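Every read-out reported here was derived from the displayed coordinates using simple, explicitly stated rules and does not represent laboratory data. Just so you know, these numbers come straight off a predicted model, no measurement behind them. Cβ atoms are built from the backbone, for glycine too; each structure is taken alone.
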Structure 1
Amino acid sequence: MEQLEVDLGERSYPIHIGPGLLAEPSHFEQALRGRQVLIVTNSTVGPLYCEQLEATLAQVTFFNRARQEGEALEVDAVELPDGEAYKTVDHLDPIFTRLLERGFDRSATIVALGGGVVGDMAGFAAACYQRGIDFIQVPTTLLAQVDSSVGGKTGVNHRLGKNMIGAFHQPQAVVIDTDTLATLDERQFAAGLAEVIKYGVIGDADFFAWLEEYMGALVAREPAALATAIRRSCEAKAAIVAADEREGGQRALLNLGHTFGHAIETGIGYGRWLHGEAVATGTLMAADLARRLGELSDDEVHRIEALTVRAGLPTRAPADLSRERFLELMRVDKKAQGGKIRLVLPTTIGNAMVTAEYDPDALAATLDEHHALPARRGPRG
């Protein structure tokens, strides 16, 4: 097992990474400040891992200082429908209803057991319930393990824009059991690789080169390669979050490909493409625009696309999403300011910038080229 730290002063928390951690009660015990626990999961992950997590939490003893005695935890679970289409305000209601029905107080903890959608919804519910209670992230998808479980971004979608309703609310701990990746389907696994590739593009050329060498091992889910990719991704995310918790500057770089990607997800309907698939195509669109602006070489664009293809990810946006619709959706983005679309653009592999100063004709050319062809995926490995 490895442990990293997200250094946020009083809000600092550990990231535990390793196999078999769902069976280790100590990581949960250290993060609990009360004896009431609500597990939030979904209809896919719940049947696989909820019973195991409940058994682990049954081993935890909470020390009641008022009574000077140990007490068993009060554990309950809520199962949500699976999919981005259900990441809405309405689907938060079962969480709040269960908390209220069971009389959970401000010392309660929500445990998010699932992928990015579960983590975002459970974290937002924790931020809102009685104006804020604790939560623990237990991510079970690669995308959640390397990205969304770390950093405290929580929220839900609106029909007009993705993740436009939410809050910054840091977890008490992130518990990454790498064994859960064994039950992840290939499409979901590839979606997680999009976020892994992102870290190399925005800030670590050596890591990008490592990914070029070991992508075959990652696609084959070799444990050593996976452990390295998850650790290095979490290290990169933790360092950026520690430096810029609320996305006032450097943290915006983590949104490489996301403005394009969110437009894809919103424009075609949530759930038709996975988030990582949209980010992968969005990253290639950002790279193409950077090349047109003279910031990125043809060779670097080719390297990014080649790695994306090997990960089994799409390289073109849906053909039915027009340039005009793209621009309309990109303007409804948290990074937009004063009506200007701000984009994260790579300047070399290993560096990126956030800018609203670019030739609009170049952006139009990128949008035209990348939605002109049917979406395609490359061979994995």
Structure 2
Amino acid sequence: MSLNVEIVHRLGAFQIDAAFETTGRLTALFGKSGAGKTTIVNAIAGLIRPDRARISVDGEMFVDTERRVFVPRHKRRVGYVFQEGRLFPHLTIRQNLLYGRWFAGKARHHAEVAEMVDMLGIGHLLRRRPADLSGGEKQRAAIGRALLAGPRILLMDEPLASLDEARKQEILPYIERLRDEVRIPIVYVSHAVAEVARLATTMVMLSDGRVERVGALSDMLARPEMFPLAGRHEAGGVLTVRVTGHDPKDDLTMLASRAGTLIVPHVEAPVGSELRIHIRARDVMLASELPTGLSALNVLPAIVVEIGDTSGPIVDVALDLGGERLLARITRRSLRRLAIEPGRPIFAVLKSIAIGRRDIGFVFDDGQ
């Protein structure tokens, strides 16, 4: 699965000049509003004709302006999920899904339709019309319709932006399953760190129409220079962990990470489940020696790998925890008092209650 994008395009006074290549299962186009994310996905979909561009999916060229190649949008087999479901209001959900299947011709059999309905949890909605559905249900149906058209790539332009927090938590597990079980590349547009931290395998950071950096999500979120490009509030890192046990007495769950055991509020997941946990830099404290007598249950050994800008009162410190990166946010005074510098062993201290349900994502396979 590969996506190659080179695009130069002017929209009034704003110019996109971006290039990136990704083989990630779910690539997040991330940046503030107006960074150019939607313009790029519209170019991939064929909804705009760029001034100059080369765009290919799995080696198949969609656009090459130098060679005058421009595959019409209806021939690209692109699935597109917008902020609103855009379902046909006069059709039932079953009829909306079959409309997507119609575009795939014979490529989608009834068994595949049933499998998609089951994966998205929309079997009980098939006889209903869009007006009778919640926002999250509409988006799941819209995803199903897009997938049943047999796309070679799925584009999702801020699909959770119009949903409240409860509906977002309802739909996120279904998008996680798509990432892990549907073997087509997904491009996911968002400016919300929490969504990207749960879903993305690769992150493309955009600012003012340009690509600032491309890389694996776990590395990108823990780089001090990535923020304030996208805002500092939820910077931190993502750790991959496995459930090793539950403590019903105190409603806690034990997780094995590369750096050691993490204890968090109870997670509804069987032992052995693989999870992704988003940890915010503001929730990580640092200690120069192994601390004792703490209410915090998580103390993990780490190595300081990078120190961010020290000109202000707050400093971001990048850590290595057994091969995974995490960001801690401390004061400049603490940096000086603890004599923190690259290469120094340190302890990362994390409150269990700092990790909520919205910070925990599921992995539905081993990534092979």
key: Which entry (1, 2) yields the derived value 1.4 for distance in nm of label points 7 Å out along Cα→Cβ at positions 87 and 143   = 2
key: FRET efficiency 1/(1 + (r/R0)^6) of positions 55 and 159 (r between Cβ atoms, R0 = 25 Å, to 0.05) derived as 0.70 - corresponding label from 1, 2   = 2
ask   = Once FRET efficiency 1/(1 + (r/R0)^6) of positions 207 and 247 (r between Cβ atoms, R0 = 41 Å, to 0.05) is calculated for every structure in 1, 2, which label goes with the largest value?
value = 1
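Among the shown structures 1, 2, from which was the value 38, 27, 16 of semi-axes √(5λ) of the Cα gyration tensor in Å calculated?
Traced to structure 2.
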inquiry  = Suppose Rg and Dmax of the Cα atoms in Å, for residues 255-294 alone works out to 10.4, 35; of 1, 2, which structure was it derived from?
reply    = 1
ask   = Out of 1, 2, which one gives -6500 for helix-only ellipticity at 222 nm (-39500 (n - 2.57) for each DSSP H run of 4 or more, over all residues; to 500) as computed from the coordinates?
value = 2
